[in-house]
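So, here come the structures, one by one.
Taken together, the values in this text are just the output of simple stated rules run on the coordinates, not laboratory data. These figures come from a predicted structure and were not determined experimentally.
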Structure I
Amino acid sequence: MLVPADGVQGIKQFVLDTVEKAGPNPCPPIIIGMGIGGSFESAAIMAKQATALPLSRSNPDPRYKALEDGLLRAVNALGIGPGGTGGVTTALKVHILQAPTHIAGLPVAINICCHAARHASVTL
């Protein structure tokens with residue numbers, strides 16, 4: 001739970017610190033799901049749901065889309081890379097879901113999607 005004074009910069013720092021600490025453990029390249037707002041519980045649920053969104057989807061709100069794009073660039077600049085071996089592709093996408101929240105708090109949750117959750121199926 002962040003405080004409102006942390007603002008966008010606090011959210012960015014929280015994400016970067018979390019991804020850097022996770023390092024190679026989530027088997028990059030990763031998909032980052034974020035929930036911002038609501039209660040802490042709903043932020044966690046939104047973060048989990050955000051990891052399941054299609055990679056082609058971006059947040060329809062231009063402010064959150066800009067945050068998604070900026071976070072993706074910043075995460076990839078960490079240099080963790082595929083499998084944690086270094087490189088420029090640490091994350092494939094950052095998805096943000098948001099909800100209204102009480103003015104006294106800034107609930108933020110992130111979920112890092114491991115390689116095991118990335119799959120697709122086709123019926124021929």
Structure II
Amino acid sequence: MLQLIRPLAVIDLETTGTNLAVDRIVEIAIIKIMPDGSKIIKHKYINPEMPIPQSSSDIHGITIDKIKDAPNFRQVANELKQFLENCDLAGYNSNRFDIPLLVEEFLRIGMEFDTKGKKLIDVQRVFH
């Protein structure tokens with residue numbers, strides 16, 4: 001079992017593409033592992049308010065028709081920020097993509113998502 005001092009949120013994003021400056025989140029999945037070993041799961045589809053390129057849909061299977069009625073990022077931002085508060089963050093390629101894109105999404109709506117003081121664990125760096 002992991003020896004955690006604070007919760008660890010393992011994050012995975014599906015997006016409209018790989019450009020941090022312009023692409024958007026279409027799906028976020030988070031497993032929050034608590035210091036006592038319990039887990040809390042959060043999953044959201046997010047309307048990116050922009051087209052999803054076919055090349056991206058071919059990878060993750062998400063089309064704009066599937067998520068056209070989903071909330072946009074602004075509508076889920078407070079909930080996500082509160083869920084991730086006081087958590088260290090982890091994922092695969094998360095330090096180069098998922099976390100920076102999540103930070104960008106918050107900045108686009110005028111919210112700060114500060115990663116200072118958080119441990120950032122990228123398993124791609126651990127195992128490659």
Structure III
Amino acid sequence: MDIAKVLAVCVVATVLIVLLRSQRPEIAIWLSIVTGVIVFASMLGPINYLVRTLTDLASRTRSGSVYFTTVLKVIGVAYLAGFGAEVCRDAGEGAIATKLEFAGKVLILVMALPVFVAVLETITRFLK
């Protein structure tokens with residue numbers, strides 16, 4: 001799906017959500033969630049292509065694939081936490097959204113810690 005189609009789906013959904021929110025808020029929330037799923041699903045092909053290409057490039061380096069896997073996981077957690085938080089905010093649950101974002105940040109730090117340690121060890125070796 002190209003950007004024009006994604007834009008069309010999102011604009012139509014937004015107009016419908018705005019119209020429904022005052023009368024049928026439960027339907028408006030579901031429409032928002034379904035729209036997010038449609039947009040995400042439409043991006044699976046391009047995401048798959050991107051991951052395959054980057055995986056191929058990372059496999060050509062000695063240790064790149066380990067770091068690349070970590071980076072992909074971090075990006076995935078960031079996007080999922082962001083999408084989930086926005087759904088929570090759309091439902092009027094800002095406090096839950098904030099907690100979801102916090103959890104995502106903690107998980108990202110935990111996943112990135114081995115890479116950070118490896119960089120520090122490399123710097124330390126060069127300085128000796």
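Numbers below:
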read-out	value
Which of I, II, III yields 26 [relative contact order in percent (Cα under 8 Å, 6 or more apart), calculated]	II
Parent structure of the calculated result -8000, given that helix-only ellipticity at 222 nm (-39500 (n - 2.57) for each DSSP H run of 4 or more, over all residues; to 500) is the read-out and I, II, III the choices	II
